[in-house]
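Peer 1: Next up: the structures, one after another.
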Structure P
Amino acid sequence: MLGIAIGVTALITVLSVMNGFNKEIRAKMLNITPHVVLRSMSGPLQAWQNLMPQVLAEPGVVSAAPYIFSQGLLVANGVVQPSIVRGVDPKQLNEIYPLEANVIAGELSALNDGSFNVALGTSLAQSLGLNLHDKVTLLIPDASSTIAGVTPKFKRLTVAAIFRTGTAYDDRNGFINICDADRLFKMHGGVTGIQMRLADELNAPQIVASLHEKLGQRYWITDWSTEYSSFFEALKMEKMVMWCILCLIIAVAAFNLVSSLVMMVTDKRVDIAILRTMGATAKDVMGIFFAQGAIIGLVGTLLGLIFGLLLAYNVTAIVEYIQNLFNVQFVAEDVYLIGFVPSQIKYADVVFVCGISFVMSLLATIYPSWRAANIAPAEALRYE
């Protein structure tokens, strides 16, 4: 019973922690990532204003905003860093990228038209040695020919805000006003695309399919699940592998159940023979040992269920207490994107684990029960 209980407890707890990591990491990544992006198949997206009503009319789309995307080099204090520059409307920035709560210096509202102000991630700003109101030079991959030869285009920007999301966005992303980006990157009134935020990010594939059906195949429409598919598939595969590994604990407990019942059958050979001579059938004997194994499996599974749910519900507090007690850090935020051990109990997983445990217990009783049912009374009582 204890072996089965430990296996079920470990499986429920580990799956809950992995579900929690999946949920927290996804929420943190999607907090600074558009849920759906619409782009032109070729070149800038012109007449995007005509698409906005159709996009906003789509059920499930909470907000939508145009954006301009470009890559460049940021130069400051003798340091050069590759970066991604996004032109956005500061009034709509927080609707697509909820960065307001992540700003640690300055204000996003300072990204005014014509100011050529920029908001940078903390890691990018630190690597360039920049603080608020410092100047940084943006080199754009748009060379121009002069009498001195081919020279890259550059523009001096002022750091108006610094944000920290705790993700890779902090390493190379910057935001400027969309009108400034239009002038810098020569978009001539066009945009790179339209970004959307949804009421439920899990509905993104359905909304992409619906937009394709309404707007046709003239546009390239993608969602976050496509952009980060490899990452979340890796998490899913890791969960599956961990599930298979931990199932071996239950398998070992089931094997112990087989051995203990076989030993009991051997020890009770005479008692079984006496029952048979008193009228018990082979089916009755088999049912006795089958019921015993089923009770062991059921009690072990129930104990594992109780302890597993208790541990899964309190694992965050338990880990935090251990970290404070021994002054250690098990989960580093700069590595795992979150600085604590999360837990999300999915009752479908719990039911599946308990079902697997009970079924394995029942399977483990088949051979001992069959062996007990096939004991010959005369052979067992010959030397008694």
Structure Q
Amino acid sequence: MRIDSRAVHAGRDLEAGDAQAPAISPTSTWIYDDLDEYERVASGVQSGHLYARESGENVAMLEAAVADLEGAEAAVATASGMAALLATLLALAPRPAPIAIDRHCYGVSLVLLRRDLEPLGYEVRVVEASDASALESALPGAAMLLVETIANPLCQVADIPGLARACERHHAHLVVDGTFATPYLNRPLEHGASVVLHSVTKYLGGHSDLIAGVVSGPRELMSEIRSRRSRLGSSLGPFEAWLALRGLRTLPVRMARHSQNALQLARALDGMRVVKRVYHPGLPSSPDHDLVRAMLPQGTGGMLALDLAGGRPALQAALRRFRMVRFAASLGGVETTISYPAITSHRALPEEERLLVGVSAETVRVSVGLEDASDLIADFQQAFEAS
């Protein structure tokens, strides 16, 4: 089946008499009256669940569904996207080692490496992943390279096949954060990535009502990540898993609409006098425009950024005038929201480093929702132009 159909059915094999909607299993423990059966489940010989920190029905359904959509052997769900990243880092580099990260990754991902892993002896190598010579200097001896399919917040597109070849030459793992793209728009494993992870909080869940993460890849590596997730105590609860699976069912429909709306809004913003620059990979002005054809043929997602003349004061004035659009730190919901990366996603980075990645006092990030595109454009016009 194509991904549109798989999104609807993945994670469950229904039989006659089954409930069409999965039940929520809010239990911490499963009971047994046979020690040998318990041992078979504990050793993985027999399927089943023992303790919710390790596995459960709802989490298992979500993991199976995401693995299906990513084309992965297995997946591991976690309590947040950051928990998925940490478990992945520790599985791929169980001892201190160099870790390369693209300069344009989510600010908190870089902060995690610097504040939590670097003091333990890990070496953090920040690199411009699109610069081939810089990459060749950063990869020797590195355990992995972390990049994003579509970067947060300026929406640069990663050349995953090229990065995968570079990592292979240096025996490093390519870890791709696919949060902005989702498996509907891009499946990094098909392009040579070692693993792909997501903040399920965003588009996979899609309704701003849960916190979760997931990582997908080879079965053996997922087993290592699963054991670390359990020891770290970063397991996902059954209700959040149930919500995420429900959101996943509509992923193709939502991502198609997010992509259409974002492109229309980007074109309209590009012509507004108070907008100095629009960052969207679907615009002809984007330096990644040609790469988009190969990496994102289904669409470019619902994210864009812009430089607003007047910076923070101008944004504050616009916020008082918006009728539909609201300010929020997160993204990927059905509603259109805006954020100010200098105080949200990149607030923990020093100003000079924010400027180095293109996040200035004028940068505004937009998560484009599912409203009517003409209504969105009108709302931005009246809020920005009046400001």
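Any read-out appearing in this document is the output of simple, stated calculations on the displayed coordinates, not a laboratory observation. Remember, it's a predicted structure, so these values are computed and weren't measured experimentally. Cβ atoms are built from the backbone, for glycine too; each structure is taken alone.
Peer 1: Of the structures labelled P, Q, which one yields -17000 when helix-only ellipticity at 222 nm (-39500 (n - 2.57) for each DSSP H run of 4 or more, over all residues; to 500) is computed from its coordinates?
Peer 2: This figure was derived from P.
Peer 1: Related question: Please state which of the structures P, Q yields 3.4 when distance in nm of label points 7 Å out along Cα→Cβ at positions 298 and 354 is computed from it.
Peer 2: Structure of origin is Q.
Peer 1: Let me ask something else about it. Kindly point out which one of P, Q the value 17.4 was derived from, the read-out being mean count of other Cβ atoms within 10 Å over residues 106-113. Write out the running numbers ahead of the final one.
Peer 2: Details: P: 17.4; Q: 20.8.
The structure behind it is P.
Peer 1: Determine which structure produced the value 5.4 for distance in nm of label points 7 Å out along Cα→Cβ at positions 18 and 314, calculated from the coordinates; the candidates are P, Q.
Peer 2: The structure behind it is Q.
Peer 1: Can you spot which of P, Q the value 0.70 was calculated from, given it is FRET efficiency 1/(1 + (r/R0)^6) of positions 50 and 138 (r between Cβ atoms, R0 = 35 Å, to 0.05)? Before the final figure, lay out each step's value.
Peer 2: On the way: P: 0.70; Q: 0.25.
Going label by label, the one that fits is P.
Peer 1: On to the next question. As an exercise: relative contact order in percent (Cα under 8 Å, 6 or more apart), calculated from one structure in P, Q, equals 18. Which structure is it?
Peer 2: Corresponding structure: Q.
Peer 1: Here is a follow-up. When distance in nm of label points 7 Å out along Cα→Cβ at positions 130 and 258 is compared over structures P, Q, which one is greatest? Spell out each step's value before the answer.
Peer 2: Working: P: 6.5; Q: 2.1.
Sorting by distance in nm of label points 7 Å out along Cα→Cβ at positions 130 and 258 in descending order puts P first.
Peer 1: If volume of the Cα convex hull per residue in Å³ computes to 207, which of P, Q did it come from?
Peer 2: P
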